[in-house]
Structure 1
Amino acid sequence: MKFSRITEDDISPKLLRASYFNSMRYAPGEEIPARTAYDYEIKLFIEGNGSYVIDNERKEITGSDIAFIRPGQRMQAIAPYSAYTFSFDLIGNSPSSKSKHPNYDIFGKHNFQPLYKCDLIDNIPTFYSPVDITKYSSLIHKMYNNAINPKLSSPLIIKSSILSLLTLIYNDINSFVTYPDLINKSLKYINDNLEKNLRIEQIAKSCNLSPTYFQHIFKKHVLITPNNYIVRARLEKSKEMLASTDMTASEIAYKSGFSSPAYFNYVFKKHINLSPIQFRNKFRQ
């Protein structure tokens, strides 16, 4: 395994493979075959209550976790869980990215990509559980959609998305400006109760705040209103289910917390510029 010192300017990621894995067909507690990473990987867990082990560091999956995996690390998954995985060359010149074989096999044997060292990469942990997963999942969906439905601009979109993800994780972890505990508590309450008829009074009460003051400090720190955040979170949840399940649009509407399939279709088309079915069909082309 080679170690190489680089600068942040050297980072120019090239996607090797994008994949979606659903272990729900495995029995709870069943171990998925272990493997070694030969290149860098970003993994977004979107559902499940299994666990994931990287170099003996174990993480219980909550459905809103991110893993950053480095070359040489050994992984072992325990069902059930679902996740998107992106294998990539960090600076665009690894043996895998130069290979003439386009079908990169994450379970195959490859030459190890060097273990690069720089402040940004060194400060990204193996596991990270963001308070606000929606800003991460939107980037992940953009990457995956461009990987499976490539256009002329897709390599640049994917490269910029990987850079954005790395920067986002680094800034979230190292930022001196953090949400107050009460805001974190409200975000968790919202994300844990998206299926329910969320009301501002309920969310404010969970933080022991008045509705008026809660809305004021929420917008001050999150930069959008609570109601707009709820819509955004529900849309991200619905996009994940449209992409990864065979549930009908009506079922997804209620699972995401929308009051009716018609309202779900209206909001989805307003924000995504596609109907839910059009989004699913485009995503799975």
Structure 2
Amino acid sequence: MAHQSGQVPFDCHPRLWWGFMGVALLLFCTTVAGAAPANDEIANATVITALPFTDGPLTTTTTATTAPDDPSCVGNGPTVWYTFTPATDLSMIVHTFGSKYDTTVSVYTGTPGALTQLACNDDFQSLQSRVAFSAVAGTTYYIMVGSYHGSRGGRLLFWAVEPAPLEASVFGIIPHTAVCKNVSTGRQVTLSEPAPTWDCEAAGLAVSAGNTVTIQVLGTVEEVATDVGGAVTGMAPLSGSCTNVTTGHQVQFQDMLGAREVSCVAAGLVVQPGETVQMRVKGVAE
């Protein structure tokens, strides 16, 4: 297929005195920088084998292209593709929360070149997009992520999930308090001595898809714990932190890479049994 040329996301500037190695570097940089993503074409769509699924944020669409038969969803380029065939009937959400450019997302059935659009969205949450649909067992769904009216791509964070309540859980600590906050509305709920897993919405927090939310828990490291951490559902986690309140040591998760479960110790936090730890995560409700 013919394509529109992609833009190179970075340049290499070798100097003449680099000699042979400099030429080799130039050729290497040009090849890597100009390569389109593996799922640039619908024929090479990334297969989603199980939910939840996350792709990115090391994925970039800056060099993605637009094929002549790519459908339109508020424009269509540059595009990348995903495909999913569920084994059972289910509800499904796909979104691009946390991406760094103006995305669109759309869902199709049919076959390449003869697609039927089921859903299309632009700017559900700021410049990021989201669609929800009912998926039928045995039906193949094609998901296209594009950019608004053909504008330049960028760093993509793509998610495919089933609907889930806004829940959090912890391991390695005995939780004393948990605070769930809807930053978009300013409302929060506080749970005293929650179970290791708790549901923010069941506790009274009203949340809508696209709201910015935070969950914070304070607890004591268990006597036999060798690790502490937590997990979330119902939100796309984008940043977080773990703090040893006893020692003042803190580690930051500035980019959670789509992770729904994190280990504070693996991130570098040093803890001892009996010390007080605070964990916090911020993200977007799905």
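Brief remarks on what is shown
- For log10 I(q)/I(0) by the Debye sum over Cα atoms at q = 0.11, 0.21 Å⁻¹, for residues 161-224 alone computed as -0.26, -0.81, the structure of 1, 2 it came from: 2
- When distance in nm of label points 7 Å out along Cα→Cβ at positions 209 and 249 is computed for each of 1, 2, the largest belongs to: 2
- Value 21.8, 67, calculated as Rg and Dmax of the Cα atoms in Å, assigned to which of 1, 2: 2
- Structure with the greatest value (metric Kirkwood radius over Cα pairs in Å, for residues 65-216 alone, set 1, 2): 1
- Among candidates 1, 2, the computation of helix-only ellipticity at 222 nm (-39500 (n - 2.57) for each DSSP H run of 4 or more, over all residues; to 500) that gave -2000 used structure 2.
- Label whose coordinates, when FRET efficiency 1/(1 + (r/R0)^6) of positions 41 and 273 (r between Cβ atoms, R0 = 41 Å, to 0.05) is calculated, return 0.85 (choices 1, 2): 1
Read the figures in this text as sums done on the coordinates, not as results from a lab. Since the structure is predicted, the reported quantities are computational estimates derived from the model, not experimental observations. Cβ atoms are built from the backbone, for glycine too; each structure is taken alone.
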